[in-house]
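These are the structures in question, set out in turn.
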Structure I
Amino acid sequence: MQYPPAEPGMREEDVETPALVLDLDAFEHNLDTMAGALIPTGVRLRAHAKTHKSAVVANAQILRGAIGQCVQKVGEAEILAWGGVRNILVSNEVVGPKKLARLMALSRIADVAVCVDDEAQIVAAEAAAEAAGRRLTVLVEIDVGAGRCGVTPGPEAVALATRIADSPHLIFGGLQAYHGSAQHIRDPEARVAAIASASEDSRRTVEQLRQRGLDCPIVGGAGTGTFALEAGSGVYTEIQAGSYAFMDADYARNASPPPFRHALFVLATVMSRAVPGVAVVDAGHKAIPTDSGYPLVWERPGLAYVGASDEHGKITIGDGAAPALGEKLRLVPGHCDPTVDRFDWYVGVRKGRVECLWPIGARGMMA
């Protein structure tokens with residue numbers, strides 16, 4: 001692990017950089033906002049841990065009413081289960097006997113479930129459950145518009161669900177119906193149309209399951225950009241938003257952005273002012289990914305992050321006060337999930353002082 005960049009009680013400007021800073025007031029506001037938004041809908045929150053990769057954050061969400069967590073990898077599930085999370089869905093397909101064996105081992109300390117979109121995955125899950133002497137809950141993933149994983153909604157999904165329900169070693173848990181690409185559709189009307197289509201695909205599949213005598217306990221999906229639409233659809237039973245806890249810059253670019261505050265920052269130091277009109281900070285590609293655009297310089301009008309190399313970030317200086325050599329700047333990442341995966345610690349800050357350090361236990365868990 002990286003050496004901790006801070007100690008509780010120190011000033012934010014004394015934190016070693018690059019560091020992942022969590023503004024605790026904004027973070028807690030975001031958790032409370034999501035919990036409050038879902039209460040009147042009756043839809044459950046199963047927050048997505050691929051964003052935060054931390055049992056500490058997961059348990060903070062659960063204290064506010066989340067029923068559990070989603071993960072994308074078995075390694076993430078292991079870290080959360082060992083950290084006290086007792087209800088975990090791998091909202092992804094898991095392929096390979098060793099990974100499935102690890103998942104079944106976790107089922108002895110937590111309720112775990114997994115997704116499939118092929119009968120061969122069902123056969124493998126069945127074998128792993130039988131070998132462990134346990135039953136495994138399995139959801140069928142349907143493609144509701146993302147064009148990534150998932151079978152076609154309707155009869156193909158019903159056939160897989162029937163196969164699961166007929167197995168003595170498996171439990172049919174419901175449908176995974178996540179429309180990931182809809183989260184960042186900028187135009188609100190286009191977002192509404194995309195989720196309306198996803199909801200109708202899900203509704204139709206649930207009805208066909210009922211006609212076959214199969215209950216569908218979970219219809220899960222949604223993300224930070226569309227959660228209110230799925231929650232109000234009358235179809236979805238679980239919301240799988242993750243980025244809401246931190247609110248990255250790309251979500252803020254949506255027209256009618258979600259109602260959350262920027263809480264996650266990469267703290268960087270101005271390390272060079274040699275070039276006129278330019279400040280260079282110590283946070284480049286290795287500290288902050290740029291797949292969703294360059295980060296925003298927080299609350300510093302006239303400063304724009306315009307380029308990155310491995311260890312350097314280039315900031316142009318327009319109107320406004322120029323940063324001094326050695327000054328610390330907060331950068332709002334474009335995409336919070338891969339940003340978190342670059343760090344071992346959250347530095348929790350409140351009103352300019354470090355309050356806590358939380359380990360990012362599932363960092364690098366890719367299997």
Structure II
Amino acid sequence: MRLKTFLLVLVVLLGVSILAVSPQLLEAAKKEGKVVVYSITSRISNAAEAFTEKYGIAVEAYNLKDFEMIEKVSREVGSGIVGADFVIAQDGGRVFGELIEPGYLINYVPEDMKDIIPESMQNPLVLSVITKVFLYNSETFTYPPVANVWALTDPEFEGRFFFKDPFKEGVNMNFLTMLTTPKVIEDLELAYERYFGKPIELTTENAGYEWMKGVLENGLVFINSDTTMAESLGIRGEGIDKVGLCTYSKVRYRETKNLALLPIMGMEPFAGFYYPSYMMLTSNSAHPNAAKLFIEYLLTEEGFAPWAGSEGTYSSNPNILPYPGDNTFDVWEKVLIGEDPEFLFNNRLDVEDFWNMYAY
């Protein structure tokens with residue numbers, strides 16, 4: 001116990017991850033000799049290569065889109081077909097309702113990580129968190145052009161808000177769904193009164209729906225990709241006066257593409273949203289020990305390296321430092337809206353119906 005306590009203290013002090021793999025797990029994983037993973041990110045290929053080099057265990061890694069993975073795992077596990085040993089998935093609502101609730105996925109948290117990873121990220125186990133924030137052109141404006149989300153519904157800002165079509169990216173629809181949670185509704189009501197100087201008068205069910213209706217009726221501009229959005233927002237020399245809700249990692253284009261991009265961290269009542277990717281074992285895993293070993297590896301600094309190359313992506317292991325110059329996730333968490341998979345599963349269809357009614 002003294003050695004374990006010392007190691008945990010050392011981890012905190014040095015800001016690194018020490019993987020203390022049990023000999024029994026390592027032996028069992030090597031006997032299995034192989035692990036199969038389905039992932040929503042292509043970065044798994046680099047992690048798999050490094051894992052194989054380190055442990056000599058072969059990895060079959062498949063990169064799938066959200067809906068492809070959910071359908072594939074449902075079909076395979078539901079029919080008793082051996083496929084993935086574990087998955088890296090996002091779109092929390094569908095994962096909860098279609099994979100976790102039926103028992104197709106099983107949560108696993110490495111024993112050595114239970115005192116390190118925040119409890120809120122342990123069930124389901126989070127690999128990484130990605131942030132989307134309001135960005136603006138920092139050459140056009142010395143200070144952010146808006147500081148309250150209700151400004152995006154103001155006729156003065158008509159046609160100046162970029163947003164990725166939520167039917168082309170599930171996490172954006174999840175964000176819209178989270179706007180209808182009681183806490184966010186209350187925050188939106190207060191922000192409305194601060195911006196317009198009067199209490200909100202609802203024409204819809206609640207303030208979350210009211211904001212959606214407001215931005216749609218104010219000429220919301222749909223953009224097909226976050227890359228296109230960042231490039232359109234950050235052009236220099238053209239006086240771009242728009243705002244976009246965009247993947248924060250695109251701020252790297254300030255150096256790589258000479259774009260003028262900054263986040264609006266002081267936006268009321270939220271500066272954007274974040275969404276996790278989850279790691280879970282399949283209930284019919286053929287190589288469960290190799291899968292557990294790989295999961296442990298991905299929670300270390302070495303294993304997480306393929307995800308750590310820019311701002312905007314954060315490990316669930318708080319001892320893995322963010323990209324140089326970025327805020328730690330606990331700073332972003334205070335100003336962004338998160339995901340509640342169960343709430344998303346129970347309420348997203350209602351939001352989709354509402355969005356369809358006003359957007360198309």
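Every number here is computed from the coordinates shown, using simple stated rules; none is lab data. Fair warning: this is a prediction, and the values are worked out from it, not measured in the lab. Cβ atoms are built from the backbone, for glycine too; each structure is taken alone.
Upon calculation of helix-only ellipticity at 222 nm (-39500 (n - 2.57) for each DSSP H run of 4 or more, over all residues; to 500) from the atomic coordinates, which of the structures I, II produces -9000? Corresponding structure: I.
Out of I, II, which has the highest value for relative contact order in percent (Cα under 8 Å, 6 or more apart)? By relative contact order in percent (Cα under 8 Å, 6 or more apart), the leading structure of I, II is II. Highest-scoring entry among I, II, by FRET efficiency 1/(1 + (r/R0)^6) of positions 148 and 348 (r between Cβ atoms, R0 = 41 Å, to 0.05), is II.
Looking at FRET efficiency 1/(1 + (r/R0)^6) of positions 100 and 324 (r between Cβ atoms, R0 = 41 Å, to 0.05) for structures I, II, the greatest value goes to II. One of I, II was used to compute volume of the Cα convex hull per residue in Å³, and the answer was 130. Which one was it? Computing volume of the Cα convex hull per residue in Å³ on every structure in I, II gives 130 only for I. Source structure of the calculated read-out (mean count of other Cβ atoms within 10 Å over residues 84-91, 20.9) within I, II: I.
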